[in-house]
1. If P(r) over Cα pairs in 5 Å bins from 0, in percent, for residues 67-162 alone is calculated from each of 1, 2, 3, which structure is the one that comes out at 2, 11, 14, 13, 10, 9, 8, 10, 10, 8, 4, 1?
2. Quick check: -18500 is what I get for helix-only ellipticity at 222 nm (-39500 (n - 2.57) for each DSSP H run of 4 or more, over all residues; to 500), calculated from one of 1, 2, 3. Which structure matches?
3. Looking at Rg/Rh (Cα atoms, Kirkwood Rh), point out which structure of 1, 2, 3 has the largest value.
4. Assuming 1.2 is distance in nm of label points 7 Å out along Cα→Cβ at positions 107 and 267 as calculated from a single structure, say which of 1, 2, 3 it is.
Structure 1
Amino acid sequence: MITLDGLTASALAAFDTIIDVRSPSEFAEDHIPGAINCPVLSDEERAWVGTVYKQDSPFAARKIGAALVARNAAHHIETQLAQYDGSWRPLVYCWRGGQRSGAFATILRQIGWRAEVVEGGYRAYRRLVVARLYHDPIGFRVIRLDGNTGSAKTEILHHLARRDVQVLDLEGLAAHRGSSLGEMAGGQPSQKAYESAIAGMIAGFDPARPVVIEAESARIGRLRIPPSLWAAMRDSPRIMLDIKDTARAAYLARAYADLTADKTEFSARLAHLKGLQSQERLDAWQEMIARGAWSELALALIQCHYDPAYARLRAYETASSEILRISKTRLGPEDIEQIVEEIVSTLQT
């Protein structure tokens, strides 16, 4: 048995492959980052074994389960595990580190592979994530990258990451642009999967160096930022991007091109704003969509919806929290590069 006594990359790096043998639905909800799914029981098989356990006997359920596990294990060995040689070292886990992972690891060991099982299984891993993101101090210094909608904050984060600045892209991990119209194709992950992705990222951070995070509200789409991280963000210093509204509108028209490509879909997204904006204004925006007047629409959304919302959120901010303000009247590639240079220079001082 291997004990995950810390949510660190080094705790998992000693293994060539992490194998989650839980059912596909369990794996889809959440799993250890980087794990592959080799279910020893499908969702239907797991339900069947559970029914037999309750209605017949534990012995009958174990007998059926053993046959299914052996059959499914054989399939995985013949397919996605067939490529590995005798030096392969996998780490196997199930829900509690019990029968499913133990049975699968035993079969792998009989072949000659150095398989180990996670003590406590996924449940132990989940407890580590909850402790890290809900109860313990976050353990590193946060700097918020702030600015109104269309300030290219996400793109700037990506540029900073390429410059070896530690960044945490909460919107990227949430599969959401962070605005009422920002839902991405494919939908968002589960809350547990979101937290696993965050925990996996911060496990690799150097606590002696700051981490730049885009300023957010407590929710991104339907997902909540975990409490320990949110507390660190709320009290953190910030870099403020002060970008002219027309420059932000032009940037949004470019950045949201994937959404505006489908006028019908984008028109439907405006329904999210019903009750927040007058019907007269919504009708005017629908007419802009029909004309494909994306920069005009972006400017209207900025001035009438997004900027007022940001102003309300910042009502409780203190001036002392601002460590740098960058003003721009344009937001082309050269301007973004200049912003990145100024932020890097500030972080190095």
Structure 2
Amino acid sequence: MSEFGYGLAELENIKTFITKRFTVEDVFFEENILSFIIKERYIKEPFKELVFDLRSIGYVPIAVQEGDRILIRVFPYRKVVEKTSRIPLILFFVTLGTVSIDGYLRSLSYADIFSRTFGQFNVIEVLLNTLLFSVALMSIIGLHEFGHLLSAKASGMDATPPYFIPGVPGLMPTFGAVIFQKDPAINKDSLFDSGISGPVMGFIASMFVAIAAFLTANWLSVSEYEFVQTLIAREGGVFLPSPLAFYLLRPIFGKPDMVPFFSTLGFAAWLGMVVTAINLFPAWQLDGGRIFRPILSRKQYIIASYVSALALIIMGYFLLGILILLISSRTPDIVPLDQVSPLSKKRKLALLGVVGILVLTFVPLSF
């Protein structure tokens, strides 16, 4: 048996672990891979336990359905040992720098408009706006990634620290952050959880920042707001369209005849919501790819990636859409170890929440 890469002792341990959890109908080697045909049709929980059993001896199982047979194939598995690196910490401080510079530039622009309209805006207020913007935006991004980390830990998967991606001050201060899971998703539930956890945390954080933006906004009369619009347009500035969440929050603060003139916190909330919304599109490069893959076939998944790219292009996110479109020609599949067990009912129901968050946060730029 050792010629296939499995030691005799390991074969015995593998067989013991599998027969402990399943009724084995046949055992054979298929293309040098140890394979078991099992009798059970519901395998979600026992298979999850099997994953941890086999991982302890350096192997990983994959469950697939072929016709009316359910097979468990066992592969040697060597986890990549990650060396301690300062890169995540360095990227965090570089991103904090680009966000802070961006916040300072935006605070200066805000102060210029405000002082020419309503009175002096001092240096302390500029620095305070910069600080609030930096804390708000870094918190949204950080909590988004923290959600992914919590999901990974809850599913028994290791993950790297977040790698923050610095941007260009004055344009896009950061391109978010990423974490890398060191272990494959065990089943469709854990794959779904790994995708949805980040956007949900990012959405919650963005909502809190939006509330803070409303609380610190200067409320203007319609005539004052129109004057500000004219002044900003004359300076070459633009007004960004608001997400639906902003419109739903506004009545909470009263003042129906007035318009909020946000500080830089408003842009932090806006950017957090837009990033959350884009991440929910079902393209493999985005969190939405992990959310929707458990309910889509491989072919449907590829089509969804192309449709997402085209939708983003049409909606005004041209560069991002083109990037996804180009990369989608090599769309890798994202499948869990357990390819047999379906997504749980409560997670299928949670897809309605995903659509709801998308509706609340997405901002078309072309309409």
Structure 3
Amino acid sequence: MKRIAVIPGDGIGPEVISEAVKTLELASQIHGLDFELTTFDWGAEKYLTTGVALPDGALAMLSADFDAILTGAFGDPRVTDNKHAADILLGMRMGLDLYINLRPIKLLNARLCPLKGRDRSDVDFVVFRENTEGMYVFMGGNFKKGSPDEIAIQEDVNTRKGVERIITAAFDYAREHGRRRVTMSDKSNVLTYGHELWRRTFNEVSARYGDIEAEHLYVDVLAMWMVLDPGRFDVIVTNNLFGDIITDLGAGLQGGLGLAASGNINPGQVSLFEPVHGSAPRFAGKNVANPIAAVLTASMMLEYLGMKEAAKGIEAAVEQCVEAKQTTGDIGGGLKTTEAGEAIRRRLHASE
């Protein structure tokens, strides 16, 4: 039996995760899946009440007792410094060494792409974002803070181990999924130390994968080609900061953050799956949030757990709902959050 921790989060998180959980439960009934869901109330409400974001021993417990984690978004205007969100989400990413941030960029329907004349075959690639290093390690400091002479330094940390393992993961994925090209993106012409390490490591690793084309693009050029010709990409691998930026661009190509799923993965270990969008507190409680990103995230999680048939069934049901405009208003439908979730489950049930 697989054990899954569910952390609904803040804002619209509980609403969309509820629809994802209901979809998982239906998939379990249809396919005879063997998993157990356990919900944890970590988030802004608990933090404001107790001062605790991620409880002591939480990471050890998750690592020892669970196979996967499904979370909503974190963020609440009552926590002005967003400390609880960083402690929970970044705490799990770093503490569980979830070094792969995997973001599929897949267009579900041509009408959703903002680029003219593009169809589903043009927007179908994945991004491997390094998830534990780079600019997101909070190394640096301020000198003469608050004065006209203030100096602020933010360090970009790149290790050989960290760079090599994310690049290797990208090539392994390409080989396993029949992808023909891996594109690595950096800014090594300017960031001549850290990103030179990326460039050199990419050349060394790619030599071990003679069946996969290896391509290098500076990140500004990559962003341009994502708009001009997204169909040229199969697998993109890049650092933490650049990956954060280009995956939101990718979400725009596929129709918006309401469709964007992601996984934070350490292969063979407990891994975390989360919809990409934020907690959107101004929409919380209004039953208007798009549940598709959360549902597709749950599908990614099932695939990671080896339940591939069920994962494909959920994705197909989502695609059918998008085609029929049985969705929330942000992508052209007229349904509420709960209605959109119900529509997906009707399609899922009817397909079996």
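Read the figures in this text as sums done on the coordinates, not as results from a lab. These numbers were taken from a predicted model, which means no experiment stands behind them. Cβ atoms are built from the backbone, for glycine too; each structure is taken alone.
1. Numbers: 1: 2, 11, 14, 13, 10, 9, 8, 10, 10, 8, 4, 1; 2: 2, 10, 13, 13, 12, 10, 9, 7, 6, 5, 4, 2, 2, 2, 1, 0; 3: 2, 10, 12, 14, 14, 15, 14, 10, 5, 3, 1.
The read-out comes from structure 1.
2. Working: 1: -14000; 2: -18500; 3: -12000.
Traced to structure 2.
3. Working: 1: 1.06; 2: 1.08; 3: 0.96.
Evaluating Rg/Rh (Cα atoms, Kirkwood Rh) on every structure, the highest lands on 2.
4. On the way: 1: 5.4; 2: 1.2; 3: 3.1.
Derived from 2, not from the others.
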